[in-house]
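In what follows, structures are represented as structure tokens.
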Structure P
Amino acid sequence: MNLPNFLTILRMALVPVFIVFYYLGQGGSRLMAALALAVFVIAAATDAIDGHIARSRNMITNFGKLMDPLADKVLTTAAFICFVAFGVIPAWVVIVIIAREFLITGLRSVAADQGVVIAAGLSGKIKTVLQMLCVALILLDTAIGNGPATHGLWVIVSGAGIICLYAAVVLTVWSGVEYVWKARHLLNLK
């Protein structure tokens, strides 16, 4: 067990903690909403940190190759599902995001079966960052609340969250199409 793998496991372990704080924050507690935001930001930060450490110290493992992207998907998907449960975002957004993840996972399985590794592309990495930023903005929106003292900031954060959400959906679809295009030869799509 090296440090990058520990951070990946920590990210997975923080998901249920995030969910609990998020649900408690939906009862109107700004403290719980702020704690959900803090836990999410810490978990998301471990993604950048573990990858940097693994590459810079040559600590890349098969466990990390499997679990790091899985931990990212579990973290962001859990947040998006929580948002749908409370009517914060439309369900179709999450369906698009999850469908893309299933598609790429299936594509990577086909590739692996043929001895080909499909590495994460730049658009996939940006997609993950944009999704995490979107989640953080939506959580910040909830933590700030729309009261007289915070209305101006709330409008800005809320608007930025909505823009980021739809940008994340577009990039999610784009990166999925890009993966399929790059691997079309594996699917006999000439």
Structure Q
Amino acid sequence: MTRDLVVGPDRLARCRWSAGTPDYQAYHDTEWGRPVRGDDPLYERLTLEAFQSGLSWLTILRKRPAFRAAFDGFRIEAVARFGPGDVARLLADPGIVRNRAKIEAAVQNARAALDLPDGIAALLWSFAPPPRPARPARLADVPATTAESKAMAKELKRRGFRFVGPTTAYALMQATGMVDDHLAGCHVGSGRESP
């Protein structure tokens, strides 16, 4: 077993990044890398990845219930109707990350998602690469960006989305099971089927 895996008290091997807190372990074991297909759930993940930019993912995980309440459950149609009063409300909400540019991007991204003829899920999943023949052996083998994440970010920006660079796009791909970056030997698998 590589040093990038850790065995927990339950004797299960996990990616080392998940060992820091119970929040990380639960996210790793039950959500990260599992396929997400719905428009609203994918909009939520895209929004949270954008808010995470420059911050710890743990901060976002711990604020997630407040984000869901503040952004009306991440229902695209509801957030797309947010106006200046909603932005002011969000900027005053201590439960979320109060960054005007990210809040305004979340609203703009909901509006851009509504303009997609086949929905955001179809667009995002169109960039998912074919499954790899093997999982990465070490954390050093996991890229920060790929050709697919660069293409996804470029297309999202072309369609009016904001805060969606190639690194954010790749983190989204990891989180939503478009790629399986659980390390070889980790007890969790994405279960992603071939497209």
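None of the figures in this text is laboratory data; all of them are computed from the coordinates on show. Computed from a predicted structure; not experimentally measured. Cβ atoms are built from the backbone, for glycine too; each structure is taken alone.
Looking across P, Q, the calculation of mean count of other Cβ atoms within 10 Å over residues 32-39 that yields 17.4 traces back to Q.
I have 2.0 for distance in nm of label points 7 Å out along Cα→Cβ at positions 56 and 144, calculated from one of the structures P, Q. Which structure is it? It was calculated from structure Q. In this comparison of P, Q, the computed figure 18.9 for mean count of other Cβ atoms within 10 Å over residues 48-55 is attributed to Q.
For the structures shown (P, Q), relative contact order in percent (Cα under 8 Å, 6 or more apart) is largest in Q. Of structures P, Q, the largest value of Kirkwood radius over Cα pairs in Å, for residues 64-151 alone belongs to Q.
Identify the structure, out of P, Q, from whose coordinates helix-only ellipticity at 222 nm (-39500 (n - 2.57) for each DSSP H run of 4 or more, over all residues; to 500) was calculated to give -28500. Label of the originating structure: P. When distance in nm of label points 7 Å out along Cα→Cβ at positions 16 and 160 is computed for each of P, Q, the one that comes out at 4.4 is Q. Computed over structures P, Q, distance in nm of label points 7 Å out along Cα→Cβ at positions 80 and 168 reaches its largest value in Q. Have a look at P, Q and say which one yields 3.0 for distance in nm of label points 7 Å out along Cα→Cβ at positions 24 and 72, as calculated. The read-out comes from structure P.
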